[in-house]
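What follows are several structures.
Throughout, read-outs are computed from the coordinates displayed, never taken from laboratory work. All figures in this text were calculated on a predicted structure; none of them were measured in a lab. Cβ atoms are built from the backbone, for glycine too; each structure is taken alone.
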Structure P
Amino acid sequence: MTESMVLSGHNAINLVIFDCDGVLVDSEILSQRVLLNMLGKIGVVVSEDYFLTHFLGFNFEHVTAKVFADFAVILTSEFRQRYRAALIEVFAAELQQTDHLQWLLSQLNVDSCVATSGSPEKVKHSLHYTKLEQYFDGKVFTSSEVKNGKPAPDLFLHAAKKMAVAPQNCLVIEDSNAGIRAALAANMHVIRYVGASHLKNKDSATQILEGVSTIGHWNQLFEQVPSLSSSFKIER
């Protein structure tokens, strides 16, 4: 899958599949803050770059396995429960949509859904606190519904099947390399969104797979794929 395939329209895009964290909602910077603080309290000190490289885009099972592999520390179910509770509290106070997302959704002229590594509870709260529930009612899919999470293609293929759209007619919007690899493995078009707080001014974190285009603002999506909007005009 290459950038030219997305831009040339070899396959019509009939479905946009959004990741949630760091794409629809500006949550990764909050998750990073909460998790790194809690890990530090049990002697696991990791950097922001470590978070972006090893945790971003993965489910919590992967995070647990990675922490054990690198630090020989077990993240218990009690730790996970406390993390989720702390995160939901922070979300309630601070979580926002990514910049200009509401405008994007109002312009989009094809169907859309959410496919996320986050837990059903987490995505439910994320969409509720940011008033996005109306856009994705009955169209939210999580890694809990498939055998293998990202970077395996299972979740995106599951979402496409549920939405009755062929994989080659899907466009995935992702912020993480794990998600990008999952989309490519699913034979879907993919664009990386780097407009959320956790990727701004992070040159090392924005290294992407060859041929995958990047956008930092939502209007750039329509510049790359004009067919997604019937009213958007590119200014020359």
Structure Q
Amino acid sequence: MNINIKSIKKKLIKVLILIAIIAIIGVANLASISSRFYPIKGIDVSHHQGTIDWSQVPDKGISFAYIKATEGSGHVDTKLSANYEGAKENGIDYGFYHFLSLESPAQSQFDNYKAAIADYDMTLIPAIDVEWYGDMRQNKPDKELVIKQVQELSDLMEDEYGVKPLIYTTQTFYFTYLWGEFKDNPLWIRNTACTPVQKFAIWQYTEKLDFEGIVEFGRYVDGNVTNKKKLSTLYVK
């Protein structure tokens, strides 16, 4: 019996490629499928989404939004005012987040945040966004510095607003710096692969939520989910 080894190898390669494609598609969709177990949907927005037609947002089943307010000690998001007004006018619960920098003192960053939202009310507690940026993955900062910055800003926000802020981070950043820390702060975790293993208040499950016709062409929105019990802990008292 003649066996065509070359033909078998080609077929085997095709099968392996097909299996790999199925696996990749499966992982990509796992987070989206798992997110359906959390009935309350939200978004987080900044200038990266451009101009948002907030009147259409409730039609997408969105109940809450976190709006970028500030970054570092001097930057105020250019869409802060428009996003605040849009969320409020259309019945979306909202809070404001600050993107933490490791290059400037927590006090000056807090002052920037406080001043930026001074004229706005909010229905959800403040949030600190701490994640990889710049070349941090290649030149990792000391854990002590990260913890110090987050702790100081968290304390300042708690003193001002009477509640420990929500902490947003990614799965890898969490395990590198925050694992075992800030147990009393509610956690907002990004994991676009599967349901997070951590106890979370909000899960950011995708960075490519389909908002065609609502945000500017070619731009996407981060999608978040939670449930009624978890969300109830985030309302401003």
Structure R
Amino acid sequence: MNELYRYLTLAVSPEWRRLEERERASQKAEFVDAASRATARVHAYSLVGTRADADLLLWCVGDDLDALRGLEQRLASTALWSYSTRPYAYLAARRRSQYLADHEHAGGEHARGTAGPVGDMPYVVVYPMTKKRSWYALSSQERTRIMGAHFSVGHKYPDIRIHTGYSFGIDDQEFVVSFEVPDVRRFLALVADLRETESSAYTERETPIFVGAAMPLERALDAIDGAAMREAVS
């Protein structure tokens, strides 16, 4: 349970979209090949239609930092990388929550054997989060009580799967929280319910929010320049 997560967004430049279709296809294939050769696992999500400032979200899972760095270096060697910027990127580690105690259950994030997304949901929602300093001034017992109520709300939504990444000391945020969801409206209902919990008052920041459509990396890249739509029409 010591895997590391790297969340990487890419925004492709207008210049890339003006390249010939054959050249774009070649660059996309090179990018997919580079990702497949890395030891870190790459899960792709299209941000087309959900974010104006990024096109692609990569949720990368590595056994150590070298695996994640190796992946990013491979991607940086591709032509497509040179046509893109990385507007947001986050680093986090998988670890067991100190507040779980009586709230562990079958199918919970720490009951799952492997790190990262299971991959059976059509969407993910990902965002960085930081708690207020007043949260850490509370006793451990008080924080456990508050989080118990928080978890109880989450248990009402068993079809939503949470993944918590911890970033203390290794990135600017404290957590990166990811949810595999069957429908974004279902997630909206969960968050609306959580706003009424005591724990919500101790949240300092939980933006930006990324809503991604899960798909193979090839399809996520095709969504950027509309290649997937052209294939569907032809």
Out of P, Q, R, choose the structure whose coordinates give Rg/Rh (Cα atoms, Kirkwood Rh) equal to 1.08 when calculated. Q
Structure (P, Q, R) behind the derived value 24, 15, 14 of semi-axes √(5λ) of the Cα gyration tensor in Å, for residues 69-188 alone: Q
With distance in nm of label points 7 Å out along Cα→Cβ at positions 53 and 149 derived as 2.0, matching label from P, Q, R: P
